[in-house]
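J.: Take a look at the structures below.
Here, each number is a calculation from the coordinates, and none is a lab measurement. This structure is a prediction, so every number in the text was calculated from the model and none was measured. Cβ atoms are built from the backbone, for glycine too; each structure is taken alone.
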Structure 1
Amino acid sequence: MFFLPVLLTLLLPGQLSPPFDHVLIISVDGMRGDALGVWGEEGLPVFHSLWDVGTVNARTDPLHTKTMPNHTGMMTGRLAEGEGGHGWLTNRDDPDGGTLQENLGGALTSFFDVAHSDGVRTYLFGGKGKFDLFTRSWQEVLDVVFVNDLSDIATTEVENGMPLDEALLAPSEEVVDALLERWDPQRRSLVFLHLAAPDGAGHTEGWNLSLDSLYGRALMGTDALVGRVLTHIEGSRGLAGRTALILTSDHGGGAPHRHHDRPELWVDFAIPFLVWIGGDGGGQDLYLLNPQRVEPGILLGDAPIRNSDGANLALALLGLPAIEGSTQNSSQDLRVYPFPAR
């Protein structure tokens with residue numbers, strides 16, 4: 001049985017052998033954690049099916065609820081500021097074509113570096129043009145890159161007569177198409193997939209938690225796209241039973257109404273953090289499995305689970321060590337077992 005040695009490997013110290021051959025990290029841009037509770041399994045069935053272990057009350061960076069600082073943290077296992085911070089505080093690409101390393105004034109290692117050095121194939125699929133910053137910063141260790149631009153593509157599609165909700169999803173559909181075409185199931189892999197439609201909908205009409213809102217339709221459409229990815233995994237001999245998935249977000253939204261500019265307010269900083277390890281969405285609480293972390297209610301929290309914990313968790317699921325210089329889950333002690341019954 002595949003899952004018995006996997007479980008033993010996770011329980012033994014030192015990660016003696018890789019528990020999984022593939023880890024996929026999905027960032028749903030602008031996804032509020034409470035959306036999963038408001039809409040339930042009927043509204044967002046795929047997201048709920050991925051909840052083997054997780055929480056809807058994880059946190060962004062404590063000082064930033066913006067796309068670029070949080071995604072940098074999700075790839076480096078660092079917060080933006082303070083000792084060991086990654087230093088990228090703006091929400092845009094470098095207009096001069098610089099890199100994260102140049103901005104920091106020194107090395108900035110990512111989980112792409114760690115995986116690539118162990119022969120793991122690395123992929124970045126982004127839904128915003130400013131993700132080119134990551135491509136430039138880690139171009140030597142990224143094997144496959146596909147970056148789309150939500151704003152440009154959605155605007156063009158609307159001008160061509162496409163309904164707004166479909167236009168917002170169009171870039172993400174292309175990103176998922178690229179992933180399914182280019183993902184090699186025969187080689188161990190670390191894959192980062194960014195889906196931007198909910199953020200675009202929130203900025204257009206607000207983070208309205210009704211199913212028929214633009215934001216609601218964007219999240220349901222994104223749920224369906226993730227369903228395509230899950231179907232692909234389960235139908236592939238190289239991926240089925242050998243793939244773990246982490247789903248989280250860079251920020252929520254709604255404060256103010258069409259933005260996410262208030263890092264002290266829960267609607268902007270409370271996000272999901274779901275881990276699928278091959279089960280059927282048993283819904284185990286990640287805080288209960290990790291008493292070293294403190295469930296923060298609606299407060300910022302002193303020791304919450306953060307989206308930046310995912311970088312070193314992904315590496316642990318591949319049986320790889322933590323990122324050098326990282327500060328979040330650097331001991332790789334965030335537990336995601338016991339495995340759910342199959």
Structure 2
Amino acid sequence: MKKILITGGAGFMGSNMIRYLLRQYPEYCIVNVDKLTYAGNLNNLKDIADDPRYRFYQADIIDSKFIDDLFHREQFDYVLNYAAETHVDRSIMDPDAFLYTDIIGTFTLLEAVKKYGVERMVQISTDEVFGSTLDGAFTEVSPFQPNSPYSASKAGADHLCRAYFVTYQVPVIMTHSCNFYGPYQYPEKFLPLFITNLLEDKKVPIYGDGKYVREWIYTEDHCRAIDLVLHQGRVGEVYNIGTGYRQENLSVTKLLLELLDKDQSYIEFIKDRPGHDRRYAIDATKLRNELGWVPMFSFEQGLEAKVRWYQQNTSWWKELKSGAYEAYYRQQYHERLSS
């Protein structure tokens with residue numbers, strides 16, 4: 001039986017990956033470590049909480065003593081590092097947490113992987129480390145040019161991973177993914193915020209002129225990509241994960257309006273955020289050619305599935321939006337409108 005540590009497993013992508021692995025590999029045991037910040041939600045895993053192949057620990061990955069004790073006790077085969085602060089707006093207003101979790105947390109994991117002879121570790125990173133490009137697409141060897149504290153912290157973690165492979169031969173693989181979306185995504189991100197706002201008959205706030213381009217991947221396709229990288233990828237390598245489905249934010253908003261039978265009066269343009277990257281585009285040729293991965297969901301199929309999930313799970317997201325996050329969002333939203 002293989003034993004896998006998934007950090008940040010109570011968050012959006014980590015919880016989807018845990019569910020995917022338990023479904024795909026009945027013989028695997030999953031250990032989930034999550035700090036349970038605002039974005040970590042054990043309700044994301046209620047359906048598998050009693051599975052004998054799954055265990056949860058509430059802890060911070062920067063706690064080196066806890067991590068060392070855990071690795072000594074559990075003897076992991078694999079590590080998937082999903083633990084990260086990820087929201088760009090939050091990183092602009094309060095970057096400290098991003099530096100600790102994304103950089104120090106990754107360092108702590110690398111030290112444990114090195115010490116305990118883990119077979120391989122996959123670092124889940126982002127295309128945002130490359131910055132913005134007006135044409136073409138980023139490859140695995142494109143230079144890092146991060147433009148926010150969030151992307152800078154992820155770039156720092158990626159550099160640590162490379163250094164640990166080169167210097168200590170730690171068997172780590174890095175991935176850079178385009179924007180992912182799907183069920184259980186915390187409603188501060190672009191798509192879930194807009195979907196839930198529209199379901200509440202509220203307007204949706206679009207930064208600047210709305211012509212910022214993002215590339216999108218549905219969560220199930222991302223899980224399949226990480227599965228291939230974990231089991232078949234070459235250690236020390238970097239794999240871009242992208243679909244080629246690139247859309248302007250304004251175009252995506254109009255698709256959501258159509259799906260939810262709303263008109264364009266629900267759009268509200270607000271002041272742009274600092275350092276806003278204009279366009280992301282990622283070249284996933286290496287992943288396709290080496291590992292045979294191709295997306296199964298078109299952007300439209302994934303978007304329709306995501307909208308249906310939020311329509312069918314209103315209690316999940318209403319609870320999140322009714323508390324501290326909603327107060328935070330209202331404050332920031334109105335500050336931008338009045339600026």
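J.: Suppose distance in nm of label points 7 Å out along Cα→Cβ at positions 262 and 278 works out to 2.9; of 1, 2, which structure was it derived from?
T.: Answer for the origin of the read-out: 2.
J.: A value of 1.7 was computed for distance in nm of label points 7 Å out along Cα→Cβ at positions 94 and 134; which of 1, 2 is the source structure? Intermediate values should be presented prior to the final figure.
T.: Details: 1: 1.7; 2: 3.7.
Label of the source structure: 1.
J.: Taking relative contact order in percent (Cα under 8 Å, 6 or more apart) as the criterion, which structure among 1, 2 has the greatest value? Before the final figure, lay out the partial values.
T.: Working: 1: 32; 2: 17.
Of structures 1, 2, the maximum of relative contact order in percent (Cα under 8 Å, 6 or more apart) occurs in 1.
J.: Identify the structure, out of 1, 2, from whose coordinates helix-only ellipticity at 222 nm (-39500 (n - 2.57) for each DSSP H run of 4 or more, over all residues; to 500) was calculated to give -10500.
T.: On the way: 1: -10500; 2: -13000.
Answer by label: 1.
J.: Given 1.15 as the derived value for Cα Rg over 2.2 N^0.38 Å, for residues 22-173 alone, which of the supplied structures 1, 2 does it correspond to?
T.: Values: 1: 1.15; 2: 1.10.
Traced to structure 1.
J.: OK, next. Given a value of 4, 19, 25, 19, 13, 9, 7, 4, 1 for P(r) over Cα pairs in 5 Å bins from 0, in percent, for residues 150-205 alone, calculated from one of 1, 2, which structure does it belong to? Could you put the intermediate results ahead of the total?
T.: On the way: 1: 4, 19, 25, 19, 13, 9, 7, 4, 1; 2: 4, 16, 16, 14, 12, 10, 10, 8, 5, 3, 1.
Matching structure: 1.
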